[in-house]
Structure P
Amino acid sequence: MDALWCVIPAAGKGVRAGGDRPKQYQPIAGRPMLDRTLERLAAHPRIAGFVVVIAADDGHFSSVDTVGGKPLIVATGGGERSDSVLAGLLALPPSVGEGDFVLVHDAARPCVRATDISRLIELASAGEGGLLAAPLRDTLKRADGQDRSVATEPRDGRWRAFTPQMFRRGALARALRLAADAGIVVSDEAMAMERAGVSPLLVEGSEDNIKVTTPADFALAEFLSGRTR
């Protein structure tokens, strides 16, 4: 398989992270998180280029044409993550065919390991795609409206979904459009593919591939980014 392009939706506001700017532009070890994520991905030999999808009123993105010597295209996203991913897929260069695999990765996951990306590409390309994930190991509780535990849920067969997620360009675009036409907001690409009848492969990845969401996560990401590759 040739090298893959990667779509990075980065149009969200990330309000739970606080701060005076969207979380993807807040610093980790002195650099914007989005820059850290791009640099981590660009170091992988199987990634060919990037489409970064930003908000129409984004005033923080530093426009560049390349990252790590690999081409970068900027696209404008929509109100939902799925809108931004679809915009990114449409902005891919013509060299990326409808049947070619594409990666989608969260801007807020700057600690993804290169070995996990390699494993995902190797295993998921044998079928119709897949995603990095981890089996649920904690006891799972269901709460009522007052945050009281009312039941313990089974965790067998439950996984936590990570990114990158990897699907064929055309199939993913169609699945996202189908969900949008049905008025369904999908939380990730795998959900769209599941609705379209595909069973994405779950590829176990490292649990330090955290999604930075709260202020406390930035310190953890800074610690992990110095240790993981």
Structure Q
Amino acid sequence: MNNSVQNTARLVGAGLRALLVLTVICGVIYPLVVTGIAQAAFHNKANGSEIEVDGKSVGSERLGQSFTLDKKDKDGNPLPDPKYFQPRPSAAGPNTENTQYKLLVSGASNLAADSRTLLDAVKQRRADVAEFNHVDPKSVPVDALTASASGLDPDISPAYARLQAKRVAEANGLPAAAVEKLVEDHVDGRVLGFMGEERVNVLKLNVALRELAGGAGKR
């Protein structure tokens, strides 16, 4: 009996020591080392890839956000601001709000390709985008009509950015050529030269646009 108790106590003691050691290694040392490396080597990415303007964060380059007016349409949805480039549609719903921009719940609509609801939504988006930008509905690219899988895509295609350039230039009182050049300057190539597609980060483009418009206003 005494040997059994001693063996049990020894096993419990060994287990507790192992728990303590692993807790310190995996729960304290490892997170501190990984965090330290991330902060030293990838400071901006580790902190959310924030974009700052005049020392204030205006959002993350990894998360899409809306650029809207205070006015709303007949359905109660905020109207897009014609002075800014607009992102892709989002199927994500509102979650909460901070001082910079609304945060969204990540997610897609999960509607099938033959869903009548999805088809009607795409048709309406095509008509809305064409009317808003004063272009032929046939010229509207697919990323302007469909939401991303996450609902938080920060990028649009160069084609969609170029389609919006004339409207943005007119709304800001800028030369069309200057805005078109701004778009081309913000086209990011394929990852490693062959993966994915060319893209334009909407937040970065709009930040540069405001700088251009502010500079134009000072001349």
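Assign the value 20.9, calculated as Kirkwood radius over Cα pairs in Å, to the correct structure from P, Q. This value belongs to structure Q.
Cα Rg over 2.2 N^0.38 Å, for residues 37-140 alone was computed and gave 1.33; which structure, P, Q, did it come from? Corresponding structure: Q.
With relative contact order in percent (Cα under 8 Å, 6 or more apart) coming out at 24, pick the structure among P, Q it was computed from. Considering all the candidates, the number was obtained from P. Match the computed value 2.5 of distance in nm of label points 7 Å out along Cα→Cβ at positions 21 and 205 to one of the structures P, Q, and report its label. Working through the options, I get structure P.
Given a value of -8000 for helix-only ellipticity at 222 nm (-39500 (n - 2.57) for each DSSP H run of 4 or more, over all residues; to 500), point me to the structure among P, Q it was derived from. The correct label is P.
Upon calculation of distance in nm of label points 7 Å out along Cα→Cβ at positions 5 and 181 from the atomic coordinates, which of the structures P, Q produces 2.3? Computed on structure P.
Every read-out reported here was derived from the displayed coordinates using simple, explicitly stated rules and does not represent laboratory data. Fair warning: this is a prediction, and the values are worked out from it, not measured in the lab. Cβ atoms are built from the backbone, for glycine too; each structure is taken alone.
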